[in-house]
Each structure stands twice: as structure tokens, then as C-alpha cells.
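Just so you know, all these numbers are worked out from the coordinates, no wet-lab data involved. All of these numbers come straight from a predicted model, not from anything done at the bench. Cβ atoms are built from the backbone, for glycine too; each structure is taken alone.
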Structure P
Amino acid sequence: MKNQFALDLTVARRKSGLTQADCAHLLGTSRSRVSQLESGKAVPSIRDICTLSLIYGRPFESLFGAVMERVTREIRDRLSNLPVAPKNWLGRFKRNNTLGRLAARLAADDHTGHGAA
């Protein structure tokens with residue numbers, strides 16, 4: 001069964017007019033690997049993701065929106081129950097700033113529609 005990523009990848013390739021063989025050649029892989037990616041049977045590597053973004057002229061988020069939404073939900077859940085840092089830990093200030101910026105990005109994503117639950 002196809003997941004949203006696999007469907008988006010197939011649509012992007014078809015809209016571009018490329019065959020699976022064309023895409024495989026540009027990715028430096030086999031046509032069967034492209035077929036596996038498009039059927040949801042394989043997970044793309046970071047290199048695949050970057051290459052596919054370049055091939056289709058689309059930003060990462062447009063190809064992997066469903067994955068980004070799932071990851072955003074997971075991070076939001078984990079952030080809400082993060083263990084408390086030790087009181088005298090020297091990195092506490094930086095940690096709190098990092099976590100505050102992360103929470104702000106997640107909240108901004110809620111308002112822009114990226115990563116909405």
C-alpha cells in the first residue's frame with residue numbers, strides 16, 4: 001500500500017515527464033529502487049531526498065510533507081514530557097533556550113499549516 005510520500009513521489013515524477021529509468025539514472029540507482037520508493041516499499045536515504053528535490057525542482061517539504069507532519073507531532077509530544085534537567089547543570093541555560101526556540105517553531109508551524117496535527 002502506498003504512503004503519502006510514495007504517492008507524492010510518483011506524481012512528481014509523472015508531472016516531470018520522467019520515466020522510472022530516467023529517475024534511476026539521475027539518482028545513480030536502479031529502476032527497481034525507484035519502483036520501491038514509489039510503492040512505499042523502500043525508505044529514501046538523505047542523498048535520495050536531496051537528489052529528488054533537485055530533480056523535481058521542489059523543496060524537501062513539498063515532497064515529504066506527510067513525513068514532516070508526523071515528525072512534528074512526535075517531537076511536540078516528546079517536548080511536552082521532556083525530563084527536567086539537573087539544577088546545577090551548566091548547559092541548562094542553552095538547553096532551555098534551544099527548547100524554547102523549538103516550541104516556538106512548532107507553534108509557528110501550527111499557524112502556517114506546516115506540521116499541523
Structure Q
Amino acid sequence: MLDLTIKKCVPCNLKDLRPMSEEEANVLIPQVAGWNMVNEGGVLKLNQSLKVKSFTKGLELFQLVAELAEAEGHHPDLHLVGWNNVTIEIWTHAVGGLTENDFILAAKINKLKMHHLLRHRPTP
């Protein structure tokens with residue numbers, strides 16, 4: 001299986017881009033440690049929750065993820081709840097579900113140097 005971190009997200013406006021089935025997603029989920037697959041109203045999404053050291057560290061984490069998302073042309077939903085709870089949600093809005101792009105972005109987020117921002121290191 002090809003390492004997702006060496007792949008590049010494809011444009012979401014491709015006519016043949018379709019959401020993957022749960023079975024297809026289950027094949028890729030082991031490659032994105034720390035991420036959960038959830039079904040929200042029939043829409044499959046990836047999410048990860050993190051505790052950051054402070055409110056400003058949460059904003060720094062957002063900036064790291066934003067720079068990566070811009071480079072990939074694929075953007076997650078970022079939530080800062082309270083002063084130190086960050087949730088990252090990834091799904092391909094254009095198709096209403098998960099695509100390989102979502103797993104590529106999650107794998108690349110996992111590679112970001114963010115341990116200095118977190119209260120506890122994420123489990124690999």
C-alpha cells in the first residue's frame with residue numbers, strides 16, 4: 001500500500017470523484033493513527049480531538065494545519081472549544097463524504113511537528 005504522505009490531493013471538482021464506501025474507508029483508516037471515522041447523518045468523516053497547552057497554542061496549531069491545507073488544496077473543519085480543546089474534521093464537502101484526499105490530509109497532519117503545542121502527545 002502506497003504511503004499516503006507522498007501522495008497529493010486531487011481537485012475536488014473532478015467529475016468522476018465520488019465518496020468512498022465505508023468498506024473502502026476501513027482499508028485506509030489504519031494508515032491514519034489517531035483519527036476516528038464517524039458517520040454523521042449518512043456522511044462519513046474523519047475526526048481527531050487534541051488538547052493543546054493554551055488558547056494561543058490552539059491558534060498556532062490551526063496555523064500549521066492551515067498552511068498544510070492550503071498547500072494541498074483540501075481544507076478541514078477546525079474547531080477550538082473552550083480554551084484548549086481542538087477538533088479537526090475532514091471530509092470532502094463537494095462529494096458529501098470521504099475520498100482518498102481526506103486520508104492524505106489526515107496522514108500529512110499526523111506528520112506535522114506539533115508536540116510542543118499539545119498537552120499530551122497523540123498516540124501513534
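Identify the structure, out of P, Q, from whose coordinates Kirkwood radius over Cα pairs in Å was calculated to give 14.8.
Working: P: 16.4; Q: 14.8.
It traces back to Q.
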### Query
Taking relative contact order in percent (Cα under 8 Å, 6 or more apart) for each of P, Q, which is largest?
Q
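105 is what came out when volume of the Cα convex hull per residue in Å³, for residues 20-67 alone was calculated for one structure; which of P, Q is it?
Q
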### Task
Given a value of -9000 for helix-only ellipticity at 222 nm (-39500 (n - 2.57) for each DSSP H run of 4 or more, over all residues; to 500), point me to the structure among P, Q it was derived from.
Q
## Note on the structure
If you rank structures P, Q by distance in nm of label points 7 Å out along Cα→Cβ at positions 4 and 84, the highest one is P
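With distance in nm of label points 7 Å out along Cα→Cβ at positions 44 and 92 as the yardstick, tell me which of P, Q scores highest.
Working: P: 4.3; Q: 1.1.
If we compare distance in nm of label points 7 Å out along Cα→Cβ at positions 44 and 92 over P, Q, the biggest value is for P.
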### Summary
Across P, Q, Rg/Rh (Cα atoms, Kirkwood Rh), for residues 52-107 alone reaches its greatest value in structure P
